[in-house]
Structure 1
């Protein structure tokens, strides 16, 4: 009976219910959009600085990450390959030979990252071929290279031009070569695109004198969280000869930046929730003031105060949950719009973003937990606020309220 009365009371005064619903819907949409955009910024930062190139997890020889020395190159054995492929959350892997060289043409030069890649695996698991903006993708037997569009712009190079590479190879061997440019690739991180030089694994083995050895195994995972889980699982399988690192361990500065920004975001969200809470509390006080006489009459005719309190509590909770659900339905298309139509940063902010190696766009996230969390938080706020009328109606004076 209490539930039936609560439901009828909700729609008895449609204007009051509409105001409460509107307040809750607006709160859910606003808080969800804010968190969606912030989460989208974090995803963009992680993707631009880690996922687009280095992956969310890597395997190296122990100590390689600190020195980045080709002397710590290792062999990809069948046993190691089997352990990697049998690890949960790992969808594939990409062996690489990572080195550094001076890229030069005429009188212009720039320090570059020279990456030897398995062209087929990079194509299958990383979609590297889709990043080709000019020219054609490499084949395994090519004695040619692909370079980032930023590096091509800096050295004023285009397809079929020749680039000279000078560096140090395995165990101090000289690494010198001239390579035609077969393709130019574009990455979301402008800073990354100014350094990258890709060559097939066979050509890289000859350039760095590593032969069949590799320095890095990039693990392909669905997202950053899976990368962390995969790295933890694989660490338990491999011996001390290898180190398995997730994207957080490889990018500590990025993690620190995100955590600092999240702390600032929590302050703004707390202020927003306070405003939302007072808005819901205000509509609730309006409801109590309008229905004083009704409550007095109900108590006078014999309705127990505890049942009256529960009925009002259920009314407020039902309206809040209904508003949260409608808010979710209203928030999704708004967030989806900003996901498919990201906001481009202004010129000054674009330069700042590029300094950190990030793509200069503001894109919302569609992670399901964001929508559920905001709706749940608003529902909890409403439930806590509903405690006030619950307690107040326990002390109601029927005669006084009927005379008011």
Structure 2
């Protein structure tokens, strides 16, 4: 395995380009299962998770090829399998997104219960209850969801107790080919869901309510292949914005969407950073000291849970007390122990963390525990005095395209080496 070594104390300066969003690319890949023919995806990120999904699709009989630097074509014409095996699904919970399109097109699917980062249970019961309302018969056998449809899926009224991104996406993909109308209430509003809706509508679907918590899907008889651009990764964008706050400097991010991060903009302004969004770019500067802020993670457009660990690292560098309340996942403070190794003063009580900013951190040997926790350790290391070694960085490779190269181009003293 590789590790990352960072010598802290180097301000970041320059310009980097944001990659396509992992959490948008994965459902768009799944959507190509709905209809044969060559689909094209642009702004496609090269990540461990996207590569895993392509392997999963290939195991189902899907063909794909790269065209250009950041575009791919996908064709499911020779779909020969309806099983997503444990060996592929165990590393990435988003693999469950193949369930909806397989049910809609084939009337049958067998998908392993998902794995992924150990940040909480993240059950898929929302998906399963929705499919049952649409007429699917489900069994949980030997760690697999075995689903089939007697006849054809039909429209239904589906309500989520709490907004579920993958639940909303899975039901959308099933509903687009179902008979009749499906209404999803308390649906997830994340931009990644909007990207999927755009793709499904481009394929000939009829979905209304994009950006709202109520989505109406009028099922259609047939779909056709589509061409779609994957939206910029707002979590990658936010990670680099917070990194500039921690390390200092003046950085411009291109190929991004400032309007996808309203809560982060507000918080970073309160921290004392200069943040300017203009079209598809963001300029972020640190011009003085850092002020503490309180954070509460919420479904979009609230503060993203996927940026909670990163902003906690930033709060350790203030000289005040911050309260961070994690409302989405029950086990997302695993980075706290590693930040403490670097001198952070953090106490946790259930889903609440109290950060007593010490104003500085020191380098140490630390271990990544999940994707976003890994990013928080990188941010802490950029600001720390001395050298930090981060092991188990395969977590980072799941969601950040060329992180070491991008930070190096901004002046960070960072390298990736074999353990």
Item to check | Structures 1, 2, by mean count of other Cβ atoms within 10 Å over residues 146-153: label with the highest value | outcome: 1
Checklist entry - One of 1, 2 was used to calculate FRET efficiency 1/(1 + (r/R0)^6) of positions 178 and 370 (r between Cβ atoms, R0 = 35 Å, to 0.05), giving 0.10; which? => result 1
Checklist entry - With relative contact order in percent (Cα under 8 Å, 6 or more apart) computed per structure, which member of 1, 2 shows the largest figure? => result 1
Item to check | P(r) over Cα pairs in 10 Å bins from 0, in percent, for residues 194-281 alone from the coordinates reads 12, 23, 27, 18, 10, 6, 3, 0; which among 1, 2 | outcome: 1
Checklist entry - Quick one: mean projected area of the Cα convex hull in nm², for residues 74-225 alone came out at 8.6 when computed from one of 1, 2, so which one is it? => result 2
Checklist entry - Ranked by FRET efficiency 1/(1 + (r/R0)^6) of positions 242 and 274 (r between Cβ atoms, R0 = 30 Å, to 0.05), which of 1, 2 sits at the highest value? => result 2
Checklist entry - When Kirkwood radius over Cα pairs in Å is calculated for each of the structures 1, 2, which structure yields the highest value? => result 1
Checklist entry - Out of 1, 2, which structure matches 19.6 when mean count of other Cβ atoms within 10 Å over residues 330-337 is calculated? => result 2
Item to check | helix-only ellipticity at 222 nm (-39500 (n - 2.57) for each DSSP H run of 4 or more, over all residues; to 500) from the coordinates reads -9000; which among 1, 2 | outcome: 2
Checklist entry - Here distance in nm of label points 7 Å out along Cα→Cβ at positions 106 and 138 has been calculated and equals 1.8, so which of 1, 2 was it run on? => result 2
Checklist outcome for this item: Working back from 0.00 (FRET efficiency 1/(1 + (r/R0)^6) of positions 18 and 66 (r between Cβ atoms, R0 = 30 Å, to 0.05), computed), options 1, 2, answer is structure 1
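No lab work stands behind these numbers, since they all come straight from the coordinates. Here the structure is a predicted model, which is why all the values come from computation and not from measurement. Cβ atoms are built from the backbone, for glycine too; each structure is taken alone.
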